[in-house]
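Undergrad: The structures come next, written out as structure tokens.
Please treat every number below as a calculation from the coordinates, not as lab data. As the structure is a computational prediction, the values presented were derived from the model and not from experiment. Cβ atoms are built from the backbone, for glycine too; each structure is taken alone.
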Structure I
Amino acid sequence: MEEDPESEHCKTVYAHAGLALYLSQCFEKGIENFLMLNSRVTGQCITLEQLDAFEESIEKRTLGRLLRDLKEHVDLKEGGADTLAEALQRRNFLAHRFFKERAEEFFSEAGRDRMVSELEKDQELLREADLKVSLICKALFRFLGISEEAIEEEYREIKEKAEANTAS
């Protein structure tokens, strides 16, 4: 039996919404990573126990709070601050109101097309926000003498371990 085209179109909207939320979590995790590393650099967390407690604390914070914490340590240029603030606003809208406020749109193909277009713009914004946070982290890595190669090697090791765990 063939799938109903409308059902497939609905799945496309869900897929785009899921990707936008995934990208917002990447953005959020980037801020958490910066705050964790910064806590070590500044001496806020010296012991492993302090670092673990700090990590647990920041993982409970809202994205808005994390962004405020980031701004306490980083002088964001006007454009960067604007991008991060807009990404926060759009992430909150996606997580809390997107489907509620687009309920009528969801009933038509043209409406779903508009939703997909809106979600694609959100994905682009969230990628840009994540990139800005990544650049901030890379600057801190350079300050600490951590090379791009060392970061890439760590990434490869994590990926290989994940693939090995999946295969078994």
Structure II
Amino acid sequence: MNLFLIGYRCSGKTTIGKSIAKTIGWSFVDSDIWVIKACGKSIQDIIDTEGWNAFRRLEHSTIKQICTHDRQVVATGGGVVLDADNVKAIKNSGMVVWLDASAETIRKRMVEDRNSKHFRPALTDRGRIEEIEDMLSQRNPYYMSASDFFIHTDDLPPGEITRRIIERLGE
């Protein structure tokens, strides 16, 4: 069994994933890092040179590989739920938790994250907050459908989010 964390960019998947993995003694995996290592390019470079479809194909291949392993906490890319085959694979491989955050919280976290510009390329040509709001409205139904449960992360410290997820894992 694996634990998959889904949600929009900067919803806390990596931070919470590392915390959970450390607490329960499982491996931590970031699917975007796997994609980067597999092709030797940043996500921005993949998008710029090959396009979003190529990135999504690489992401799908990575998810399939990750699902062949066990006892992992996996931080997925924000768009992983847009591919029904990805959703089927992660649901068959373990539990799926949606880390939900508001547009304003996500925007604030992106501004504070020095790596956002290079690691999280723009998805549209709109302003940052407008893009986040648009993407959340499009993706939230996918996150809800794919998840076994969700946690709203805006006002919770990482330790509390970790505790709640581990508690649910034990049920």
Structure III
Amino acid sequence: MNYFELFELPVSLKIDQGKLAQKYFGLQKKYHPDFFTQATEHEQEEALEISSQLNKALKVFKNREETIKYVLQLKDLLEEEEKYQLPPAFLMEMMELNEELGEDSPAKVAAIEQEIYADVQPIVDNYNDETATTADLLKLKEYYYKKKYLQRILDRTAG
């Protein structure tokens, strides 16, 4: 069962946080291990597993990038430790940014993040699992890897 099915939500890239919290608390009440102390061992294990899945799903759904990653994984378009090839123009821009790292780097990175997100925002805002095209999903994948690259730069400037 995937996280969307677990929460009884349609596959989406933008999760209504209010609805998510409501569903989470309802499901936690239903499956929290503390409510299964008198149940069979099998029922206790099942409740513990579901409760664990709820917590993992909540963490994913609260973070836009993690939700995008999760949907791409559901579509078999993203693999752990994948060696994704970013566009040369983007890599050149990142090389220049790396050479100029300084106090204003977080602001520069934030501006680049906004720029690359603007490219996929219509896809994220209007995502429909039934009509999503492979081209849209591949665009999201490129965004995901660009964002990940930018985060590594930010992490270096903070360290």
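Undergrad: Between structures I, II, III, where is mean projected area of the Cα convex hull in nm² highest?
TA: Structure I comes out on top.
Undergrad: When you work out distance in nm of label points 7 Å out along Cα→Cβ at positions 108 and 148 for each of the structures I, II, III, which one comes out largest?
TA: Max of distance in nm of label points 7 Å out along Cα→Cβ at positions 108 and 148: I.
Undergrad: Where does the value -18000 come from, among I, II, III, when helix-only ellipticity at 222 nm (-39500 (n - 2.57) for each DSSP H run of 4 or more, over all residues; to 500) is the thing being computed?
TA: II
Undergrad: Continuing with this model, one more query. Looking at Kirkwood radius over Cα pairs in Å, for residues 76-139 alone, point out which structure of I, II, III has the largest value.
TA: With respect to Kirkwood radius over Cα pairs in Å, for residues 76-139 alone, the highest-scoring structure among I, II, III is III.
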